[in-house]
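Please find the structures below.
Since every read-out is calculated from the coordinates, none of them should be taken as a lab result. A quick note: this is a predicted structure, and the numbers were derived from the prediction, not measured. Cβ atoms are built from the backbone, for glycine too; each structure is taken alone.
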Structure I
Amino acid sequence: MSSDPAAPAGPPRTRSERTADSRALILDAAVACLVEDGYAGASTLAVQARAGVSRGRLLHHFPSRAELLVAAAEHLSTTVLAEVQLRAAALMADQPAGPERVDRAIDLMWATFREPPFWAAVELWTAARTDPELRVALRAEERRLRAAIRAVADGIWGLEIAAAPLYAELCELLFTSMRGVAIVYAFEDRPATTDPHVALWKGLAARMLFARPEG
């Protein structure tokens, strides 16, 4: 009785590859817990069970719950920001600097506040108010995330618009305002794309970027 030879096995995985795999499993599980069940439901035991790893393995990578959840938020944000960059590159490739590009850029920015990373961040911001350990861990990540968002925004707007004198102030205003308005959608069931603030943001951007100086 004969049988086909087994397919040749690939090279054995290195220790670093196995470590990366288990870390990714844990982070994916933490993201799912945080987005689906909120901060209260994202316990280390819940993450461990969802990831299917041992307690020792989880604690090896993330000694505390705060470190785990902040790393999960960073993991999710990095992934989505990369997707935003790809979408922006496709939409903005042939769009010259001008009001239409500004409108598209604002639509793209606003869309990021309806993605899972934003709601994961909201869960952490709220919990950090009464959790000193989480607050310390989150503060450094918040600075890193804002820098990453700024880099993505620069790509969305384009070099010519990003060189405008009031561009930095505009981005700060938009980021802060969009974050505040987005919170409403935690309990409002209405289309975010038709939010009246979108027209306000576009008008503000046009005035700040293209208004001619007086005199």
Structure II
Amino acid sequence: MSRQSRLSMRSVTQTFADGGAVITVLDQLSLEVSEGELVAVMGPSGSGKSTFLSIAGALLAPTSGEVRIDGESFAGKSPLELAELRLNKIGFIFQSANLIPYLYVREQLMLVAKLAGMEKRKAERRASTLLEQLGLSHRADYYPEKLSGGERQRVAIARAWMNDPAVLFADEPTASLDAARGKDVVRMIAERTKAERKSAVMVTHDDRVLSFCDRVLYMKDGRLVAQ
């Protein structure tokens, strides 16, 4: 049985005006990411990775081309509709955990559920399950300042999965972690992606974690290529 494509990008081009010149950052970029698949994207600074992630995550509209998540196109959607799509279909993990300092760990997850309109009892069950699976049950009633760097990133992973997204985007999730904690974080992302039959795309410079990825692609001349 063929796997469903959770993320589809077809002929995506992004250009910017620079004085009298036009700079092409992405050039007819295409990508399909299937359910259960974690794809790593690598490339030097300035190669277009951030622009790629912004377009794939419905934060930036491309100059041309089409992006779909779970078969739903971004085209023609209002800013409010795109915000709802991000809330319901997309999870984000960043270099820094970006946790809210005055909320307990459990409250970080429950806030996402509340914004997504999830029924409270269902949200409580999902939060408890995610915290247990990520080894954080004993930290549920701790503030972020009481957590280690690795624990904060694990909370960020749980928060990203809380709204049951179709696609997870991770932007340099191991940048602030040592090798062992970095591997733990990416292993957890890979395991959750497969267990929940989601798709995940990780932009990274960390070649120590590539063994956890199903594919590794490189940004070259505005396109993603295998190497």
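Quick look at the values:
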read-out: Ranking I, II by mean count of other Cβ atoms within 10 Å over residues 126-133, the structure that comes out highest; value: II
read-out: Cα extents along the principal axes in Å, for residues 22-149 alone from the coordinates reads 54, 29, 22; which among I, II; value: I
read-out: Computed -24500 for helix-only ellipticity at 222 nm (-39500 (n - 2.57) for each DSSP H run of 4 or more, over all residues; to 500) - originating structure among I, II; value: I
read-out: Structure (I, II) behind the derived value 11.0 of Kirkwood radius over Cα pairs in Å, for residues 118-157 alone; value: I
read-out: Origin of the value 31, where relative contact order in percent (Cα under 8 Å, 6 or more apart) was derived from one of I, II; value: II
read-out: For 20, 17, 13 (semi-axes √(5λ) of the Cα gyration tensor in Å, for residues 86-197 alone, calculated) the corresponding structure among I, II; value: II
read-out: Ranking I, II by mean projected area of the Cα convex hull in nm², the structure that comes out highest; value: I
